[in-house]
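Got some structures for you, see below.
Quick note: the coordinates plus some simple rules give every number you see, no bench work behind them. All values derive from a computational prediction rather than experimental measurement. Cβ atoms are built from the backbone, for glycine too; each structure is taken alone.
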Structure 1
Amino acid sequence: MSKCRVLCLHGYRQDALKLRGRIAALRRTFKSSVEFVCLDAPFEVPYEPTTEEHANSGETGENVKQLKWCDFKRDEETGEFLLERVEESLEYIASFVKTEGPFDGIFGFSQGGSMASMIMQRQLSTVDSPFSFRFAIFVSAGAIGDPKYISDQKVDLPSLHIIGETDAVVGNDRSRKLMDIFVNPTLLMHPGGHYIPTNKEPKDAFRAFFKELRDAEVAE
């Protein structure tokens, strides 16, 4: 059986290289069965240290890329984030999928997860969609709040949702709202915050999820 290929979308102010590092333990664990392909977002963000550790690390805008999948601003009345340049980003991802695909699934962390959720809905509701993902994995990802991009489209495909109980960047309510897009989502809560956990319990969750996908493929 060929390797399962997963397109991976990083978070805000990250890039593909940083995401590869953060999922290194997962890549090692599943190296014989899963290929994780990380993609840089198309838009650059003016460099800022994201933590005190980064500020003291010697990182600069000259040697570190900070990228984003779209522009956003908070609506003062509703508190929701209004999005811009989304269509450009979707076209960019579609072009990558066309040249580097096919991909079996999509993985999204934080802002990358929000983009992935939009892709999963659109591939079912759009005629001749360039996307054909069979499953999705979301880590610390929240539902889209911009009315322009909210869809009632339910996705009847496997999804794994990993949520940090103390995530102060993407609240648990937004992550659970994203889960509601899917007909039968799988949830793993972990006691940490806004990061990709790679200890035993998350690895076991990934292992069980990929096994279910393989078993379903064999049954077909």
Structure 2
Amino acid sequence: MNLTAANWLGDDDSHIVWLSERHGLTQETLDAWRSMQHHAAECGLSLDLVSSYRSFDRQLAIWNAKFNGLRPVLDDQNQHLDIGSLSELERAIAILRFSALPGASRHHWGTDLDVYSKRLQGDIPFDLVASEYGSGGPQADVSSWLRQHACQYGFMAPYSADLDGVAIEPWHLSYCEIAQHIAREISVTILAERLNQSKISGKQTLLDNLPMLFERFVLRVNQ
């Protein structure tokens, strides 16, 4: 699959097949997801999507809300940070631990999805944090099953270990065949141009530090 810059930046969703109003994936990723979901069901485990495709504008709204203190930003211990006490660069790095930069999110690609089990969660509030997928957490069985079986369907876990970039995300899967190709095509120069055109909060700080942020929070993944 050949994606244009507008595709991987999240501005053009012509590569996406929509499952519902909320969820979309590339056709190849969707086929793999449905096959894996069916296998899990045969094993007695229901798998559901938390998120899939996300546009540039949607990611921008998340970013700006967090950067401006309108949406919580957590530290590595899941405690709320006082965003207002941080410099713009510190603020950006704190956000990037858990939320992607608009234009640089793997969710723009249609190859990446966040997975949980609605049935296992039940009435317990769901925060999409790593502890929910750890031992004793409501999503522990999902995490264990995905570690054993996701690779059979062409998925990898890009954030299965903390490489001092994006924090560990046991729920995040990426369809390797397409995602690895896109990862070789993305460009920090094109991303900078797109961010410069946008109304992103902290724009100048982001542009001044983009090569470092791009390497740490975009390119640095588990293979």
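Highest-scoring entry among 1, 2, by FRET efficiency 1/(1 + (r/R0)^6) of positions 79 and 175 (r between Cβ atoms, R0 = 25 Å, to 0.05), is 1. Relative contact order in percent (Cα under 8 Å, 6 or more apart) computed as 24: which structure among 1, 2? Comparing all candidates, it corresponds to 2.
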